[in-house]
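Please find the structures below.
Every read-out reported here was derived from the displayed coordinates using simple, explicitly stated rules and does not represent laboratory data. Please read these numbers as outputs of a predicted model, since none were measured by experiment. Cβ atoms are built from the backbone, for glycine too; each structure is taken alone.
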Structure 1
Amino acid sequence: MSLFECEVLPGLKTFARDEILGLLGRAVSLLRLDDESALAFRFSGDPERLLALRTVVAAYSVLCLAVPRPLALLGDQHFRALLAAIAEARALHPPGAFRTLHVDAAGSDSPVLVRLRRALAEATGLADDPSAGDLQVRLRRAAIPTGDGLPTGWEALVRLSPRPLSVRAWRTHNLPGAVNATVAAVIAEASDPRPSDRYLNLLCGSGTLLIERLLGAPTQLAVGVDVDVASLARATDHLRAAGLAGRGRVIEMDAARLAFPDGHFDSLAADLPWGQLTGTHRENVMLYPLVLAEAHRVAAPGARLTLLTHEVSLLERLLPDFADRWHVRRMIRILQGGLHPRIYLLERAG
């Protein structure tokens, strides 16, 4: 069985573990790794299957090297093993998918690692990029237990895709403040998705929550609403790029004044403005209670409402005022880019 590692967002490791086990089944064996940002496992199947993971940031093959220091990686045996791991990752994609190479390691500008970078670039035909690259190779001291005691030596992690898996191929437009697609996939999974759902994405922006919900499970109805026409145009492009043009639609509509009848939706979700790249705190003080009230009006009895926000204090102050309308079923803390947003899973009271 080959060794792999997935990078995950702290707080979402359980969702990534469940997806890996569900996708790979008995062919996978999880390994204990005391790191909230990573999942290690052995897998006996085709590594191309890992490219379908939606709740992880990136997937890597792991090469364990019994060497005391990186200088030994320039030796013929270990260098050829590293080239083989790189070739396996490249074989998962069409020719030309990888153009640049980046070696991520402590002291990457040291003479030894500069030599290694140049040797890898020459052997692979990829341009050495000291800051980023399509083909990512991470070097670190061994961290994954082998079963024979503490790990020793070094590990080389080769990313299996030219971009992180969290950067979806369907995302043709990048809007400031758009929700991370990995987080959106977790929101879809946490909402207890059902094929019978009539789903509403409030404040849908460029459509990430809507698309990840449709990719996760079928729906009876799926609609996204927003007042920003430019964002809706991008959401339409994204639906088309994801092959979902016939399954979801977006409408220009104010989330605080929805033109839907009472009790029309079984599942609702919103990435509420964080008051940073989008919106302001003063605007959010007005907007949040309006969205909670209007979502309750269009929600069917027992409907689920999933919210993502970084305005935690504001939402926490509001929720007791809505206790007769929304029950808090779960809260998930996330660490993302130095920020600490939270996912709230609510259920319509009554």
Structure 2
Amino acid sequence: MMMKKKSIRTLENLVNDNLVKKEDLPSLKKVLDDFSLTISDEMYQLIDKTNVDDPIAKQFIPDIQELNISPLERSDPIGDAVHQPLKGIVHRYPDRCLFTPVHACAVYCRFCFRKEKIGDASQTLSHTEIEQAMEYIRQHSEIWEVILTGGDPLILKPAVLKSILNRLSAIPHIEILRIHSRIPVVDSQRINLEMVDALKGGTPVYIVLHANHPKEFTEEASLACAKLVDRGIPMLGQSILLKGINDSIGTLSQLMRCFIKNRIKPYYLHQGDLVKGTEHFRTSIEHGQKLMKELRGRFSGLCQPTYVLDIPGGFGKVPIGPLYIHQQNEHNSYYVEDYCGALHSYSS
């Protein structure tokens, strides 16, 4: 039986490994008053502790910059609360809803858009609350797809997850189940035969993997992804555009190629949300659009995610990639920009 490896949960561990400065401890303790520290052993071992710019450390190690709150930043940056008819359900779009049974993760990303809820035990659904959420889904026949998120649903025991998926599959109008997770890359040992069996039910299950840097695709992570894909579980990839982590064309293109090499189709590249204390992670939209232009044409069409912004206030995601076609003065006359930047006339 495999021994479960311990997560890093204290600042003292980080001091001992020279990942944070001892003189920063008072400020960092204030940071942790608002958002807990958890780093899986798998990710912690991946950190290059001699590199102050290590992309894994930047994602998970608390930073005193998190105390800098911009006036633009919000407690609920994407407007979940506006569309939450009851605890555990967010119903923003007509044909799909979020179902959040758990609010714990194997790692706590410092830029998480739900950082004010993640790790809060009171947010995890009780048996009664799960029943109420199931009943809501049953009563809303327009819901075609249920997206399990949180928290990370794959942190649940396989038997618990299987029970939830089976119950959702039994609802006649639910035809697709989706799970958003980081587990295959950050705590890959959880993707075992029991977990894969839990995911293989009657209703198709899609796994959307969150990864932000090619370094996350270790041999163990690739094996975990293969266990899922080989059993017929489709996978998509989503990433957040993060300053100093993946905001260069070299790193971003390599990340997209890592997804594809592991048979995971890049789905979304998110503009950083207006989460409190995360200004140091956000790039400009103009920079993101420039990167998308560099991806287009120079890298395989398989490697192209949709660059999106989740509009603050609960108004949903919209594509914000660069435009390549512009109308001219004449009716049905356009000029089109190719991937090299040259302009061409087009009429329809």
Legend entry - Given 42, 20, 19 for semi-axes √(5λ) of the Cα gyration tensor in Å, calculated: source structure among 1, 2: 1
Inset, instruction - Output the label of whichever structure in 1, 2 has the greatest value of mean projected area of the Cα convex hull in nm², for residues 256-311 alone. - result: 2
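Tell me which of 1, 2 gives 0.10 when you compute FRET efficiency 1/(1 + (r/R0)^6) of positions 120 and 208 (r between Cβ atoms, R0 = 25 Å, to 0.05).
1
Can you spot which of 1, 2 the value 3.3 was calculated from, given it is distance in nm of label points 7 Å out along Cα→Cβ at positions 264 and 336? Don't skip to the end; give the middle numbers.
Numbers: 1: 2.7; 2: 3.3.
Derived from the structure labelled 2.
Which of the displayed structures (1, 2) returns the greatest value of distance in nm of label points 7 Å out along Cα→Cβ at positions 232 and 272 on calculation? Intermediate results must be reported in sequence, preceding the final value.
Values: 1: 2.4; 2: 4.2.
Evaluating distance in nm of label points 7 Å out along Cα→Cβ at positions 232 and 272 on every structure, the highest lands on 2.
Using the calculated result 2, 12, 22, 26, 19, 12, 5, 1, 0 for P(r) over Cα pairs in 5 Å bins from 0, in percent, for residues 72-175 alone, pick out the matching structure from 1, 2.
2
To test your reading of the models, identify which of 1, 2 gives 3.6 for distance in nm of label points 7 Å out along Cα→Cβ at positions 40 and 328 when calculated. Please report the intermediate quantities before stating the final value.
On the way: 1: 3.6; 2: 5.4.
The value was obtained from structure 1.
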